[in-house]
Structure formats: structure tokens, C-alpha cells
Structure I
Amino acid sequence: MAEFTNKRHVTSVAQLDPVQAEQLRLSGVAYDGEDLPAERRVNPDDPDDESALYACELWDVEVDGSTVYEAWFYQVDSGSIFLAGSTEMVAEIIQCGLECGDGEREMELGTAMVRAGLLPTGDSSYQRFRRAADATP
């Protein structure tokens, strides 16, 4: 069973290891198509900086006690999920909804998002993930 853990508010690239900095850069590319360095994506000192990813959070996603994914949430309704320790993006959060090409992974991440309160109840997939979360011991 997947579980979102270890939430960090990211306000500086100094908080990140090199792979996480690259994940942040790739998240920005996925968000707005601009290939900017990670340093430009985290800018808490300038709220008008449109290149920064506002309200940037990094979570670990554990499966059976091991970190399997690293999940980025930003801009209130967006995010990117990577295989832990890699730059392989396996899912995205678009307008609060989970987008994933792998059905099994989508169910695993979606039910974990419901349990963590990260998927809004108004999302079209919420009830499906809620039922799965309720059925899992």
C-alpha cells in the first residue's frame, strides 16, 4: 500500500540533492514548457516571478516502507511524480487530477492521494480511488 510521507516545503535548491533539482527542472518544463534551471523555479523572495513554481512541496511516496516515488506539488493544482532517485516522470497532477498512463500505478497513487487528503473530493476520479482506499486494509 502506497503512502505519502515526509512532506517538505521547498524554498531553496540548497534543500535538494542533484536528482531532485533535476526533477524540479523537469516539473517546470512539464508545467509551462520552459526549460529553466531549478534555481529559477524556486523563488520565494519574488511573488511576481512567473517562472517560479508557487507553493512547491516535495513528498516521498512509500510502498511497504520503502520510498518508491518522489512527488512534487506546485501552483496549487499541479504536480509531477517521479520514480524515487530518478528523473523518470511516471505521473502528473493536472488541475488537481492524477494523470498516469499505467492503470495499476494510477490506482496505487490515486488511493494514496485520497488517504493523504491530496485529491479533492470534486475530482472526477475521487470516488473510484476512495472505494479502492476503503477496500484496502
Structure II
Amino acid sequence: MDKFSKETRSRVMSRIRSKDTKPEILVRSYLFSRGLRFRKNDKRYPGSPDIVLPKYNTIVFVHGCFWHLHDGCKYAKMPKSNVDYWKKKLYRNRERDEINQKELKEMGWTVITIWECELKKDKREQTLEELYVKITS
């Protein structure tokens, strides 16, 4: 049983953003502060990548662990209510991610995925520094 009423759950879910999430903004701010320039949520590419760096031929996706089913992550738990709906939805998200990344790689792009859990305070600096090195090397 859900701990929220149907109306409350609907209101909570309607507030979830698909772009300009806090993790995305964090990554973009860091990259911009390091002098990298990029396009965001570019619809010309499969999956509307969160960050496109044409100069480095690199695309960065910032994924939420729950919404994209991050393997082995404590934040990627399947909900206990309406399991059939969520299972279908979340596995479809993961499948779509794989297809989009494959298409981008075939187009010659380097694709990097940053997970929400990698941006928690204890790992943030290291993750962002490694991302910068991957992009610029």
C-alpha cells in the first residue's frame, strides 16, 4: 500500500522534472566553471542528451538511479505498489537508454553516463574531476 493518497502521489510525481534536474545543473555548472562550453538537451540527437560537447565529440547523460535502474545501487529500488506498471516503465527506460547510446556511438560520439548516486557529497568532487579528465583527454 502506498503511504500517500492518490491525489498526493499524483502531485508529487507531477513535480519530477525530465530536464534541468539538480544533478544535471551540478554537472553543467562544474563543466562551465572549468571552461567547457556545451549544448544542453539537444533534441537533434537520440535521447536528447543532457550535455553535448561538440568540440570534444562527447555526450554526457546524467541519469537518476531510480528512473534508469542503476545496477547495484540502493536508490534503484522497485516500488512496492503497482509493481507491474513500474517494472514495465523502468525497464523500458533502461532499454531506451541502451538503444540511444548505441545509436550515438554509431554516429561517432563518445558517450558518458553520470549516475545521481555518484554526485552525492562524499563522491561529488572525484566524480566531476574524473568526468572532466574523460572529456578533455
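At a glance:
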read-out	value
Cα extents along the principal axes in Å, for residues 33-88 alone derived as 41, 20, 17 - corresponding label from I, II	I
For mean count of other Cβ atoms within 10 Å over residues 73-80 computed as 19.4, the structure of I, II it came from	I
Computed -9500 for helix-only ellipticity at 222 nm (-39500 (n - 2.57) for each DSSP H run of 4 or more, over all residues; to 500) - originating structure among I, II	I
Structures I, II, by percent of Cα pairs over 20 Å apart: label with the highest value	II
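Computed from the coordinates by the stated procedures, all read-outs in this text should not be read as laboratory data. Computed from a predicted structure; not experimentally measured. Cβ atoms are built from the backbone, for glycine too; each structure is taken alone.
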